[in-house]
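Multiple structures follow.
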Structure P
Amino acid sequence: MRILVIISGEYGRRHVANIRQHQPSRWQVETWQAPALFPLVIDYPEDYLPAALPPADLLLSFAEHKGVAELLPDIARMCGARGVIAAVDQESWLPRGLARQLRGWMEKMGVGCATPKPLCSLTEIDFGVTRRQRLRYDNHWIAEFARLFGQPALEVTVDPKTRLITAVKVKRDAVCGCARFVAEKLVGVSADKAEEQAGLLHHHFPCLASMGIDDDFGDTLLHVSGNVLKDAIGEQVKPYKRIQYIAPGTRSEE
């Protein structure tokens with residue numbers, strides 16, 4: 001699979017570094033550095049595009065300016081992309097209205113488009129857009145990427161006697177590499193403390209999603225992203241956690 005990644009800052013560079021480090025050998029990854037400044041209205045897209053771009057099956061946008069989203073249809077035409085993933089880890093980079101427009105533009109072109117909010121909500125069949133809404137998609141190229149990068153999927157091994165984590169296998173990493181970072185540091189942690197520790201490690205990575213309150217979630221995207229990872233860990237360690245029962249005047253543990 002040929003992948004073209006649009007970047008504009010450290011956010012995108014870190015994503016690309018993690019993809020390149022763990023990508024299958026059959027993937028080819030190229031990058032394009034987007035312009036830093038855009039006008040309020042882009043009348044002539046060609047003024048902000050290079051003369052040529054490498055051919056690509058999948059276009060990834062990790063740009064930190066909404067002006068890039070307006071260029072994505074033209075970029076997709078130039079490189080021949082059949083799938084587009086535009087990350088929404090900060091509302092100002094791809095506002096919800098523009099994200100809807102982008103999906104519509106791409107649909108008219110016959111190009112699959114996913115706008116996961118946050119980026120680590122992407123799976124092989126759908127992606128998040130609000131607290132209660134996920135959108136399904138049917139696109140081979142997006143799904144091929146999401147098989148390895150997107151919503152964290154982990155396989156946790158716990159010693160039933162000590163209830164300590166002995167191994168964590170990363171089946172699907174976050175695009176930024178956060179899930180792999182957390183997995184490596186959870187070995188030796190008690191099942192009781194695994195979720196809390198995963199949340200702390202997620203912040204220490206650090207996650208680069210927005211720290212401002214997002215209206216679609218009523219929370220920061222950083223916290224939403226952290227909860228996605230904590231839930232993935234929590235489901236795995238649940239059978240090994242100590243359950244506490246509290247009754248008036250007494251307390252027993254099982």
Structure Q
Amino acid sequence: MLKISGLVITYNEESNLEDCLKSLKPVVDEIVVVDSFSADNTEEIAKRFGARFIQNRFEGHIQQKNYAVDQAKFDWVLSLDADERLSDELIAEIKKIKGQNPDLGAYKFNRLSNYCGSWIRHCGWYPDTKLRLWNKQIGKWGGVNPHDSVIIQPSVEVKKLKGDLLHYSFYTVGQHLQQINKFTTIAAQESYNRGKKTNFLLHIVLYPFWLFLKNYILKRGFLDGYFGFIICINGAFYKYQKYTKLYILGKTKN
């Protein structure tokens with residue numbers, strides 16, 4: 001039967017980690033938690049589930065997740081964030097894969113996010129398909145921090161599994177705003193390092209407005225009620241913040 005390493009990176013995730021590991025336990029043959037020196041009970045929770053707990057200095061989401069892949073004992077890896085869980089249907093699908101014992105390959109599935117207690121099925125947030133189960137010989141984490149994705153060799157077929165990856169994104173709107181501030185700073189610096197520039201009218205004025213209309217009207221964010229409106233507003237605010245910070249970097253560092 002196929003052996004799978006379950007991978008999670010953490011930093012002060014005591015409120016999320018237990019439920020994450022509970023959902024991993026039925027389908028993986030080891031759990032590896034790579035931690036960025038948490039100050040809470042993350043380590044105790046990880047060890048209670050029999051996880052191999054490794055501390056490593058955080059240099060970026062992509063770097064930390066690839067470090068976790070390197071620690072895996074088995075070639076097949078299943079990578080989750082601490083605020084994610086496998087649905088029952090998805091657990092059943094992965095168990096089927098283990099029985100089939102494929103050699104090389106990769107699998108993706110839909111991610112369904114919970115925002116302040118509500119499941120969000122529009123706003124551009126669903127199906128939000130993610131590739132999270134693959135043979136590490138044919139792929140690794142890539143993208144641009146803080147937004148990472150698994151990059152697979154072009155010749156490999158990526159198959160889709162039934163079921164959802166359940167994502168408990170934010171418990172309060174305040175948490176969302178804090179993440180926007182943190183992630184836009186990282187994203188602006190990454191863009192600056194790659195030589196990107198901001199067009200004030202296009203990126204700071206027009207793009208956020210267009211993004212709100214696209215997610216709220218065209219992608220029917222209005223069907224998600226009050227929180228759908230908040231998500232679409234915050235999505236536009238993210239773009240405004242990112243490009244404003246990039247604009248400021250361009251002015252102050254040149």
Structure R
Amino acid sequence: MPDSESRFSYDEIAEAYAAGVDSAPFNAYYERPATLALLPDVIGAHVLDAGCGSGFYAEQLLLLGARVTAVDGSAEMTRHAEARLAQLGSLDPGGESTGRAAVRAADLTQPLLFLEAATVDGVLSALVLHYLRDWGPTLSEFRRVLKPGGWLVLSTHHPATEAVRYDVSDYFATEMVEDYWSWVGKVRFYRRPLSAITGALTDAGFVIERIVEPRPNDWFRAAEPEAYTRLLKQPEFLIIRARLPA
């Protein structure tokens with residue numbers, strides 16, 4: 001386990017991450033197709049991309065017809081997202097909104113004061129929340145900005161697989177762990193049990209609609225045949241769609 005409980009910053013790996021994530025098989029052929037498949041209809045919806053990274057999901061949401069507010073705790077990552085959305089024509093070359101998209105740096109552990117209450121139709125938070133120790137304040141803020149009946153789609157690391165990977169002494173603990181990704185280097189995040197994940201959502205007032213353990217597709221098998229066999233035994237990610245009561 002890492003010695004420090006300090007939060008990991010993507011500023012440290014932004015260049016390498018943005019350069020490699022779109023071709024990384026676990027992202028491109030595994031997590032992303034399953035997460036996109038869980039989205040409801042977003043045509044005309046205002047969607048908060050909470051933890052937008054280099055902008056892949058913001059781009060996809062725009063292509064699907066949504067209006068997007070994309071935020072990330074890393075200012076370096078938001079610059080990559082701005083460049084991506086500018087190429088799509090949703091931001092001007094200077095990063096200013098053209099009406100359908102806005103990108104800004106924002107800490108998800110703090111209030112999103114630039115968003116008024118009940119102004120967002122849905123929140124997408126892909127592979128983000130495991131960087132936060134306490135989900136409570138963040139989910140409460142999602143609830144504040146969402147309209148009644150609004151939805152949340154999140155993806156995170158699979159709790160059972162993480163417990164095996166790190167050979168933990170207490171599955172039920174929430175604890176920081178450290179991993180090494182060959183294409184970016186060391187990363188740190190929190191692992192937690194499934195009960196903590198579902199409990200945080202229901203405590204914040206969300207009703208869980210779907211829990212998906214994605215199956216690797218044929219594209220993934222072609223890219224990572226050994227990992228494909230492993231994922232059939234131990235899924236790597238967990239994807240959840242939840243909704244506020246109407």
Among P, Q, R, structure where Cα extents along the principal axes in Å as derived comes to 48, 37, 37: R
Ranking P, Q, R by mean projected area of the Cα convex hull in nm², for residues 144-223 alone, the structure that comes out highest: Q
Which of P, Q, R yields 3.5 [distance in nm of label points 7 Å out along Cα→Cβ at positions 56 and 88, calculated]: Q
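Coordinate-derived values only; no laboratory data. Bear in mind the structure is a predicted one, so any value in this text is a computation, not a measurement. Cβ atoms are built from the backbone, for glycine too; each structure is taken alone.
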